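Enquirer: Below you'll find the structures, each written out as structure tokens.
All of the numbers you see were taken from the coordinates with simple rules; none came from a lab. Just so you know, these numbers come straight off a predicted model, no measurement behind them. Cβ atoms are built from the backbone, for glycine too; each structure is taken alone.
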Structure I
Amino acid sequence: MSGRHVYSGRDARVLLAAMGLNSLPFGFTLVVLPIYLIDIGYSPEIVGAITSISTLANTIALIPFAIIADRYGRKPLTIFGFVFSALAYAIFAFTRDFNSLLLATVIGGVGLAGGISGALSTPAWTAWLAEKAPGEKRTKAFAWSQGIWTLALTAGSIMSVLPMLFRTYFGLAFSVSYEFVFLILMCVAILSGLVLLPISEAPTGELGIGDDPRHLFPSKSRRPIAKYSVTLGLVGFGSGIGFQLLSLWFNRMYGVNEFVLGPWFAAAEITSLVVVPFIPILTSRIGSPKSVLVTQGLSACLLTLMILAPTYELAATIYVARNFLMNISWPVQQSYLMGTVATDERASASAITSMVWGIGSSVGPFLAGYFLAASSYPMLSAPLIIGGAAYLAAAIGFYYFFRGHPLPEETLFWGRGQS
């Protein structure tokens, strides 16, 4: 009876759909906000600082909320975190004041930095999905989570053309054209939380979670969490310096705006859907560590190669290929962590590793903003070179740390005889 209560394909699908709705605004803000903030008078250094502070807020809040999720349940935090992000888009819609914009980014994040709302929902949602999709179904579920995330970012990236279309076809003023889009995103965020209300959650006792103070921090999974944190910290730094201000890099390097970049960013996401069904097959054949080494390592090299492109079209094409590979690597790493740690420590494990990611990611945009404020080719190239190196180091580290420890569902194909 409890097994049917915990494991539900329908519930997993609703969780994935809700995550997709809540992630849709990320695609828009990833493309639009860095350039939008420049257009309304802020410098690249300030844009980088805003992005960093958003990530830092997320990082600080992750562990406390994850502990609450592991001890008292994942459903309330997931729903509240999803709905809470709507407040950020409401603030973006109606103000250009620096302090208000900073508050909005702290609440809802900029691009991939989820702010406090992300800290509320991400560890809880990750553990909740792992609860609904056990064992061999988990990698498939996380592969599809990457696919849904990809669709959401694609839709959000396409929405980056809306402000220009509103101004062109409806004669709206510059600020009003953005207000409409931010209000749409606010409604989407609210809906993403509401659709989760009917989904059940196993009682904390069934998952080994309770009020025992020994559950404040994970003790059974310290070693895999520590190793994974090292590699994820490098990924976070690479993301912060080489990816989160990438639309601004295109703007500074080639002089293109969000109307031009939106379709390219959408293409970078949508093409990644092709491989989603094959991720479980890949990991079962060559294992998670080697899958990460190959896909993330190649994506790191492509990120660096973008600086050699003479046109924005070629650079964007390389970016599409880079994203294709990175979107394979990410769900593999998520599933590996959830399959390695103890069930009752999943949300805490997700929070700790995400916190380390956030530390790296909060440092990166500061540096990226500094480099992108310059006009020389070497300075503009530096964020992508440094980011690519960090991603590559993370891929090598992941393989080195975990190459001898396949997940149970992977041992059938490649792990026989390994310890």
Structure II
Amino acid sequence: METAKPRLLVFPFPLMSHYLRCASLLESMQDRYEIFFTSTGGVVQEKLAEMGFITIPGRNFDSARVLSDARKFRFDWLSEETIDDVFQSQVDAIRQVKPSLIISDSAQTARMAAEYVNVPHLALVNGYMTKGYSRTRGVPESHPAKQFEEKTPVGLFDQITRTAEWFAMNKVHRAFRRVRKRYGLPRTKGYLDEYEGDFTAICDDPTIFPQRSLSPTSRIIGPAYYTGRRGSPPYLPSDKPVIVVSMGSSGEWDSLSLLSSPLFDSYTVVILGDIQVTQAPHVLSYRFLEPSEILPYASLVLCHGGNGTIYQALMYGLPVLCRPSFFEQEWNVQRFEAKGLVQRVPRACTAEELRILIDTTMLEAPALRGKRTLLRMNMESTTEEFQDFVDEIVLGPVYPLSHARRAPF
């Protein structure tokens, strides 16, 4: 009689990049685990089905509202009512699937749901969103306080930034504390605790996002990003350099219309995502392309500064220009920029200035490839590290029971 496979239940933050990162890490584990994702449908669900995953319905945060509020430095989307609703939906999913392990990716309510139903929880988190991140999460360019940075000593400005961040995150965490109290869950110290689990996998290169210390149940697995599947490239004129514009599912840049200017007709501009720009003969638009379908033919990537998109571009040795639109992308870009791995598109930029920036950035590509070799960029190694982590937790016991609660099913 065939033994049933252990089940994994995945709760990603409701953006395609988080779903696809989890899918890339887990795809080759389907031979020994049954893997379930909660999904609200659309392109994400189609992609998961194509990759062989099981999807079940689940409620989540409204991604459009999340991004809109984030660009205004608001956290209204993290209301007590919405947190409770997403938490309850995740609890229902856990009871339905009866997993051996919950895996989350930047899903703030997953820790509460796992604790409530008493199932071990492995959390994926970016390096800049950990409690042990040793750098200051800098002030975004669009924040009113940014104007004071150059007028204030670096150490003092960092101290002010950290203090202001503590007050802001403490305010955001109040709703979580109330929900925790309502359901008799353990208290947590702060908002960043909600991103972690019984086990935590940090999906970044430690030279870019250094950590002060790691707990015995935390592990740096390295850069994690969607690798995609093999596909055929779209038609691309062979005599023109290709600029790939990927604003992901969370990017926004009103001035993308600059790329329709005749100044760029010596390039082929390939725009990915649900972004409408003025059409021009040199501009091609696609809702989605696999990385292998376009990045091997590209000369430069212009993006929103998302973690996965930058790693994808660097993996192909491509120069990267970033135009972040909210604070998490800013934190990400600031560190890659400090290491000389990306350049930023100024907030106010004319077509002429953008053309010059693209030309000069492309000339610097050989130097970028040299810097890229210093990073841990092997996704196969990251995947192996992650999968070993999952196997140790589920098939252990490797960790003491005080760290890993056992499922009651």
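Enquirer: If relative contact order in percent (Cα under 8 Å, 6 or more apart) is calculated from each of I, II, which structure is the one that comes out at 17?
Expert: Label of the originating structure: II.
Enquirer: Work out which structure the value 2.1 belongs to, where distance in nm of label points 7 Å out along Cα→Cβ at positions 266 and 346 was derived from one of I, II.
Expert: Value 2.1 for distance in nm of label points 7 Å out along Cα→Cβ at positions 266 and 346 corresponds to II out of I, II.
Enquirer: Suppose Cα Rg over 2.2 N^0.38 Å, for residues 146-225 alone works out to 1.85; of I, II, which structure was it derived from?
Expert: I
Enquirer: While we're on this one: To test your reading of the models, identify which of I, II gives -26000 for helix-only ellipticity at 222 nm (-39500 (n - 2.57) for each DSSP H run of 4 or more, over all residues; to 500) when calculated.
Expert: I
Enquirer: Looking at structures I, II, which one was Cα extents along the principal axes in Å, for residues 242-337 alone calculated from, given that it came out as 35, 27, 23?
Expert: So the calculation was done on II.
Enquirer: Follow-up. Could you tell me which structure in I, II was used to calculate log10 I(q)/I(0) by the Debye sum over Cα atoms at q = 0.19, 0.20, 0.24 Å⁻¹, for residues 34-137 alone as -1.13, -1.21, -1.39?
Expert: Going label by label, the one that fits is II.
Enquirer: Could you tell me which structure in I, II was used to calculate mean count of other Cβ atoms within 10 Å over residues 26-33 as 27.8?
Expert: I
Enquirer: Which of I, II yields 2.3 for distance in nm of label points 7 Å out along Cα→Cβ at positions 90 and 354, as computed?
Expert: Derived from I, not from the others.
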